[in-house]
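Each structure below appears as structure tokens.
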Structure I
Amino acid sequence: MTDTAPPDQPAIRCRDVWQVFGTGAAKCLPDALDRAGGDVRQAAQILRDDGLVPAVQNVSFDVKRGELFVIMGLSGSGKSTILRCISRLIDVTAGQIEIDGEDILTASKARMTQLRRRKLGMVFQHFGLFPHMSVLQNVAFPLKMQRQGRAERLRRAQEVIDLVGLKGREGAYPRQLSGGQRQRVGIARSLAVNPDVWFLDEPFSALDPLIRRQLQDEFIDIQARLRKSIVFITHDIAEALKIADRIAIMRDGQIVQIGTPSQIVLEPADDYVRDFTRDVAKGRHARLSSVLRPVDPDAPPAPDDPGLTVDMTLDEALNACMLLYQPVPVRGRDGQIVGMIDPADLANALQVDP
């Protein structure tokens, strides 16, 4: 992110983005919206009737600085397409996209090349490693493209190799690595240029479940240290709930709901989102902050204080106060009381939807 950018400016800003595939899409879209009276669903159907494919429909969202923003949905929902729109791997049909306040839709090819080399990091499901290069050479390659000196780029490459847990494998070639190790190399290579904004398109979906969970844990640890602005694509609700600060759920090219993991689990916007989360263990993902009652300044002090904090999951909180029967205080990160919770409310929040 730029040092001169206002602190409240989002890292990424998308407004009314459309991606319509097919001949004449840019001319057909305004006509379809006019015929539909601005109704997005009806306009999309008009475009389909004309033989076009409205893959992304009027999508708007912001990604905050340092936020891990997950976009999830089933195959064909438009989640990977919107990522390619943001990174300008494809040109949008209509809308506005800004990265750190810069309008990237009007950026030249030379400017986009510069952004991809210095500001934007990308990791995809398929590793894309150079088979004839060692781990160290693969990771250092983007820095070579920046014309950094050999000693400098190898030092930085070693730094990120250590960060992703591959120390000791610097001289190995991709064919000598496991799938999880190859994906770590891909992550390290994208981090080598120290990008401000990081795009990851289902980076763990081709891996075995155990390796996938391990990499998710390591990814969370890396993000806790680096605080990158991230757009992460997945079709896995468990993965989204585990890693996200906020989640956008897409369906048929549109965003159905944007919210924190707790909001997605406890306050689904419609039956589609509810079906996604029906089998989710709510207590493992929803946080206490989502079910707090405000503090009553006239209420007497709580007789018990089991040490609850806003970042606790519902499961953790219930275990801490399961033998208590009266409301107990919940504290913020600064140790001050920010709300109250009744143990009975915790139990009710964990009830499974019928």
Structure II
Amino acid sequence: MADDLLFATERYALPILQPLADALQAAGHTAHAWFEDGAAGATLRPPVRTVGLREAVALRPRAVFSAANWVPTFLTGPKVQLFHGFNVEKRDDARGHFRVRGLFDLYCTQGPATTEPFRALAAKHPHFAVVETGWPKLDPLFRDDGGASAALRAPAQGRPVVLFASTFTERLSAAPHLFDAIAAEVARGDRYWLLTLHPKCAPALFARYRGLAGPNAAFVDTETLMAAQRAADVLVADTTSVVSEFVVQHKPVITLRNRAPKPHMLDFDDPKRLPEMLDRAFAPSAALREAIVAYADAIHPYRDGHSSERVIAAAEALIAGELGRLRGKPLGGCIRALQIRSKLGYWGF
């Protein structure tokens, strides 16, 4: 039985890793989890066992699956990058989604929009392989979630359901600007609201949005965000990667001052226009529906709920040598590997 390790540095990685952990267990593997930094103290559902640094090393994992920007390279097994979000163009490519840090052996990409740039990078820097698998986080959107989404929708009592989600990046966040407009919509009560915030948002914002909970709204935590996306009909957001996740379901999204607005979004800049934008989202034009489908197919064409299984197959192919011979890691990656050792205080070899 193979021992595999799941690695994360933020709590928002848990919904990415849980479907993969389930798939690993179903395939006869034993999944363990090691969480650092903002994810420290987090757990996945049993039978996944959470381990620390020394235990992770002693496991000698067959593969290490990371939903973080970095991974401890001193662990055994190939290092597999799963990504912690879609490319929503918060930063330029050199600093953002397409930054290659020289730490990973395999990039499991989400769809053509990420696969093609990473394959171009791999051609220039052949120290990693690229396989398009889809994203484990989205598996629950397309298969039975045990009634979780139905439970979130039940209090709506037949009303349309709107989900609000916001990034923590201060200059891009809609949460401070849309609060009054959302509060007015919640008070009106013709639609039911599911409200959530990025875990890194300010505590004061959490308090304000939690205060809207009642007969017309509920606040949902990060761990139930996927069920909330499945339950909602329309999303209101900003430049958060939740926009892309939601669109994959072919549902409309409204964005306040998105950093890079696209045809599949209903983007606006004045919070007072929220009622108008909601009306447009609940009666989407043919052009908007076509733009949503085109974008969804580009970023994540997989709607079978089995991206986790494809990730596992890609890792097995790499281990079996079926993805070609990789070159040694670049100097920059070696330096980062030493920095990681220093950060974690581990110098064993």
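No lab work stands behind these numbers, since they all come straight from the coordinates. The model shown is predicted, which means the values in this text are computed figures rather than measured ones. Cβ atoms are built from the backbone, for glycine too; each structure is taken alone.
One of I, II was used to compute semi-axes √(5λ) of the Cα gyration tensor in Å, and the answer was 37, 30, 19. Which one was it?
Details: I: 37, 30, 19; II: 36, 21, 19.
Corresponding structure: I.
Comparing distance in nm of label points 7 Å out along Cα→Cβ at positions 44 and 324 across structures I, II, the highest value is found for I.
I have 1.8 for distance in nm of label points 7 Å out along Cα→Cβ at positions 20 and 84, calculated from one of the structures I, II. Which structure is it? Clearly, the read-out refers to I. Determine which structure produced the value 22.2 for mean count of other Cβ atoms within 10 Å over residues 252-259, calculated from the coordinates; the candidates are I, II. Structure of origin is II. By the measure mean count of other Cβ atoms within 10 Å over residues 52-59, tell me the structure among I, II with the highest figure. That would be structure I.
Supply the structure label, taken from I, II, corresponding to mean count of other Cβ atoms within 10 Å over residues 28-35 with the calculated value 20.2. Walk me through the numbers on the way to the answer.
Values: I: 17.0; II: 20.2.
Traced to structure II.
Compare mean count of other Cβ atoms within 10 Å over residues 164-171 across structures I, II and report the one with the greatest value. Between I, II, the highest calculated value is found for II.
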